[in-house]
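Colleague: Each in structure tokens, the structures are laid out below.
FYI, it's all coordinate maths here, none of it is from the lab. Remember, predicted model here, so these are calculated numbers, not experimental data. Cβ atoms are built from the backbone, for glycine too; each structure is taken alone.
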Structure P
Amino acid sequence: MACGPKKHLKQVAAPKHWMRDKLTGVFAPRPPTGPHKLRECLPLIIFLRNRLKYALTGDEVKKICMQRFIKIDGKVRTDITYPAGFMGNLCMVTGGANLGRIGVITNRERHPGSFDVVHVKDANGNSFATWLSNIFVIGKGNKPWISLPHGKGICLTIAKERDKRLAAKQSSG
């Protein structure tokens, strides 16, 4: 009988959101137990090699991690299978009806076989929901890693937009 925790993960048993090709090897990197569940995380090796394309092989990912360049939540991580999570990050919506809005991810609803829904709260406290595929993470907490556009990603109502335009027109002329 087996002793201890499972140490291997077959490619076909890996979570589908990792978007692994089923023909490239038998095994997938199994993340260790940590801050995020197996089905709700993304190992560093998948992130650096398959998503960001910083490395071509797992050996290159190992070299990047051993140079202590990778920080997760402000702490250097050298484990290439460390489980990185999705929550609590500043994100920008890149599609759908909420295009261009910016806010903090508050919740993620998983719907197997369908689209995952992410709930986001903007700086004004307004909450909205969108598909996970429309979300692009741009920072940690409320702190963006990039410079934000003029309106800071806050969606104004039609009446507020009109009042803002009229106030600008009154002050200039």
Structure Q
Amino acid sequence: MSTKFIDPEKVLFAAGLTSNQTVADFGAGSGFYSLAAAKIVGDGGMVYSLDIQEPVLDHIAAEARLKKLRNIRTIQADLEQKEAIKEIPAGTVDLVLLVNISHQLKNLVNIYAEAYRVLKSGGKVLVVEWNDQPGPVGPTSGTRITESEVSKAAIKATFKPAGTLHVGSYHYGLIFIK
């Protein structure tokens, strides 16, 4: 994903992220959102970057070192497994990010349950996914997940819808609150 399609900092500010908060980036991938979040939350905050692939976590850690960001912790985890994240205590996270990951998952129930577990009361989940408009990049239209499917999974996990965000021409953004 290139930042020319989405500006992670603008999206995170629009979602209400501020300094000294704690973020969990589920399926962090290239780390665009983790690195932007680390910059926003500053030294008083923390960003947990989670992914199943160790090489992408190594990349995020290297980028964090280059940018002198000392508030990123990488965690290897299979987020589709029940209670996959033992390293993050319950009720300690202000914002969970699910960016371009929901369409890849077979088990949304477990990932939303884990998001619910780690979030503080009043904490938010920000979902950014590919919309159904054809574009130059992204998954094929048959593998994309609709806003309705995301909302159903989040509501089933007892999250409350809290709004939408404009996140570019090729994506949609949804916010849910614990």
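Colleague: Looking just at mean count of other Cβ atoms within 10 Å over residues 46-53, which of the labels P, Q belongs to the structure with the highest value?
Modeller: Q
Colleague: When relative contact order in percent (Cα under 8 Å, 6 or more apart) is calculated for each of the structures P, Q, which structure yields the highest value?
Modeller: Q
Colleague: A further question follows. Comparing FRET efficiency 1/(1 + (r/R0)^6) of positions 110 and 134 (r between Cβ atoms, R0 = 30 Å, to 0.05) across P, Q, which structure shows the greatest value?
Modeller: Result for FRET efficiency 1/(1 + (r/R0)^6) of positions 110 and 134 (r between Cβ atoms, R0 = 30 Å, to 0.05) over P, Q: largest is P.
Colleague: Comparing Kirkwood radius over Cα pairs in Å across structures P, Q, which is largest?
Modeller: P
Colleague: If helix-only ellipticity at 222 nm (-39500 (n - 2.57) for each DSSP H run of 4 or more, over all residues; to 500) is calculated from each of P, Q, which structure is the one that comes out at -4500?
Modeller: Checking each candidate, the match is P.
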